[in-house]
Structure I
Amino acid sequence: MIDVNDLTKRYGRHTAVEGLTFAARPGTVTGFLGPNGAGKTTTMRMILGLTRPDGGSALINGLPYRQLRLPVRQVGALLEGGGAHRGLTARDHLRWLARSNGIAPERVGRMLDLTGLGAAAGKRVGALSLGMSQRLGLAAALLGDPPVLVLDEPANGLDAEGIRRLRELLRAMAADGRTVFVSSHLMAETAMVADRLVVVDRGRLVADAPLAEFLARHARSHVQVRTPEPASLAAELQRVGATVRRTGDGSLQVTGLPAAEIGRLAAARGLALDELGARTESLEETFLALLAARSDARA
């Protein structure tokens, strides 16, 4: 597992990460969320020993990354930018990684196929598209069959098929008992793959909870109503204490009154309904509203 405890990093007067504490556990996909500049990549670099913290610790299975023996076989890492030599072919890049880390050479072909790179295995790294380069980075991360994965924006540049394949792969890795720690700006995708969320803003922890608990705590709900007579229905709903908001498409968003009560009230007043249903904010809407509230509080 990954244990981060009171992790802090400063660059001059700027504090990129401050007192960050959380854990990513085996058998779980932990989504790492935050706006640009929140400290996500800096945190991941400290976990992987690429950036030295000014305080606190980041441990993988109880040890700093630098103390791991054959780390490629213990931690699969994918950071933005990659590290493959542009003159090597995709296959040769994985071959030298396998040979230098005591990994069976047959895993090279298996990882190329698993990540959808089999047909491009002979291409030089410098000629690969962004999506293909991302697939190569993922293949390298999986090469050592590691129990821990640390992935920074792994869906960057992938097409729809690549994103679907990545989603299935991450879920399979977690189901196999591995620790999967992944950052992403794709909220809809994160909602489909993550079991748990760690949310940071300006280097500080905002939330650390299971996905369902995070949404139950922070997501706002309303009843979506569409009617040929929105003004009349809105007036009736407000008369009984409901809060009504008109949307741009003419529908009503109602809070303070359940859908069943709205339906009975409309029927009693002879008002037709074209749509009536409860709605809960998506992860993206909830995330943006949470950050907006924090920004307002700071202001």
Structure II
Amino acid sequence: MPIGQFARAAGLTAEALRLCDETGLLRPAEVDARSGYRYYRDDQLDRARLVARLRLVGMPLDRIRFLAGLPAGARAAELLSWWRQVEADTASRRQVVGALVTDLRSERHDMTIEQTFRPVAAARAGTGSRERQLDAVLTGRHLHTVADGFGNDAGTARLALDALAGLDTASGTVDPVRLLDGAVLEAASVVARLPVEEGRLTEDEARADARRADLNRALVAGRTTAPDLSLHAVRPGDRFVLTTDGVHAVLPEDELARLLLDESDPDPVVAAVQDAIEAAGAPDNYAVVVVDLPADG
């Protein structure tokens, strides 16, 4: 079969298969001398699928080549040994990172929250072609959030955001990293007490991209919930945008950018985004928030 068909069947990209060929990990069964096209046999699929799964867990190509060359009975032991070393290395790095975080927190720049300062914000959310709305939005004085829901529980995303609502009444001088981290962990604890489903995507979603089913971090019982945190210096007139994938996975990037960069106030901007999503068929729940900081003067 040609490389594209074989790649789809194996769960690899054509680029990955070319790399496997170059490194000797998986040679094609035949290469057309004139066109250079690569062709593979059905009996090469097992090896290719093994390569795909090992790449997914981060094993280097040299180690994959070694493991794949072992007798069938020895491969499990090799994989287990490699993974134990990964876990040991991770534990060592965790100690170093913990010490570094402690040192860097001494450099922290506290933030003063003033209740008199209020950005201009607007939000829209819709069910789209779904049976129920799983996404949620929350906009307040300082706090502006979206939650991309999954499964079938329509209340989980809303409960998670409600648990963050206390941030909107915070005032005075705070450490923003500790404030955000603590709030998200509280939201996670609220969700963990619910009988939440596994969070599997629908067949249509999974068909669009197999990797979309790999949720390594989500507010679900039994999953890692520690959030990414990012601090940014802002300037008067800056605009912030939050969307769920019912927006950015539906609208082409250039169209979405054109809508969001419009100099209108947030309300007509989110209305225009909503109109564009509906015009595109709104295949999924969607949520969009636009926040403008006050300009000088």
Structure III
Amino acid sequence: MTTTLTVLATGALATVQDLGRPGHAHLGVPRSGALDAPAHALAQRLVGNALGAAGLEVLLGGLEVRLDEDRWVAVTGAEVPLRVGDRAVPTGRAVRLPAHTPLTLGTPLRGCRTYLAVSGGLLVDPVLGSRSADTLSGLGPDPVRTGDRLPVGVPAGEPAAVEVPAPPADGPLRLHRGPRADWCDGDAVDLLVRGAWSCAPDSDRVGLRLVGDPLPRARTDELASEGVVLGAVQLPPDGRPVVFLADHPTTGGYPVVAVVDPADLWRCAQLRPGDPVRFTRAR
């Protein structure tokens, strides 16, 4: 009989995510996948799964689930109160979840996205080789809803020991010069580094939208749509930059004036509305 994970509550947003579906941009398909990829990978390692296994990405807590079979679980990412039944348990390590016992995620104390891994991984139907939910195109499974029953695979490995925690999520984002940097009136990277920025309330899995003094544009004409990469910093006509994240469109018509280093993009996943956003020039 297939083991299932029953969703009792979802909070703001919970989606199934794995490493995404890169390599399909020429078909207009975003890569998707976990926004905080290191946290997702850590959760999978802790329960003995392969790194490509699927788990849940949870925005601002509020998730409650239960299993119909004893399994190892792990929660990583944002610092969040975690309970198994009535017992408080730690994040960042494998925890045994008894059958029919609720696992409950509270509201994060810091950060905003947590990652739940279950030994065996979630076996929702893959689309183009990935089980990730894409909030822009609608590919993959729908966002998780209360009452959903998600199939879980057979455990493939033993739980792992606690690993070294990730660097602080509030570190600066390293910037490279973008292919359309000349569309900014001045050195785009320097202006972003010196600017006072914060995370806008309408930021999501598609993009981190910045609040701050608009960047001056050197040109006001339109740019033909062209391919854009993960981490691209687009400059819309209003001068307020947008950093493209996992569910970003594969083409865009606004100039890309800078690009965030791929190794730093996980930090964007943990920014809450109003949190400061800092940049530094990549070396």
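Readers should treat all values here as calculations from the given coordinates under stated rules, not as data from a laboratory. All of these numbers come straight from a predicted model, not from anything done at the bench. Cβ atoms are built from the backbone, for glycine too; each structure is taken alone.
A value of 40, 20, 15 was derived for semi-axes √(5λ) of the Cα gyration tensor in Å, for residues 73-240 alone; which structure in I, II, III was it taken from?
Computing semi-axes √(5λ) of the Cα gyration tensor in Å, for residues 73-240 alone on every structure in I, II, III gives 40, 20, 15 only for III.
Given a value of 16.6 for mean count of other Cβ atoms within 10 Å over residues 9-16, point me to the structure among I, II, III it was derived from.
It was calculated from structure II.
Using volume of the Cα convex hull per residue in Å³, single out the structure from I, II, III with the greatest value.
Looking at the calculated values, the largest one is II.
One of I, II, III was used to compute helix-only ellipticity at 222 nm (-39500 (n - 2.57) for each DSSP H run of 4 or more, over all residues; to 500), and the result was -13500. Which label is that?
II
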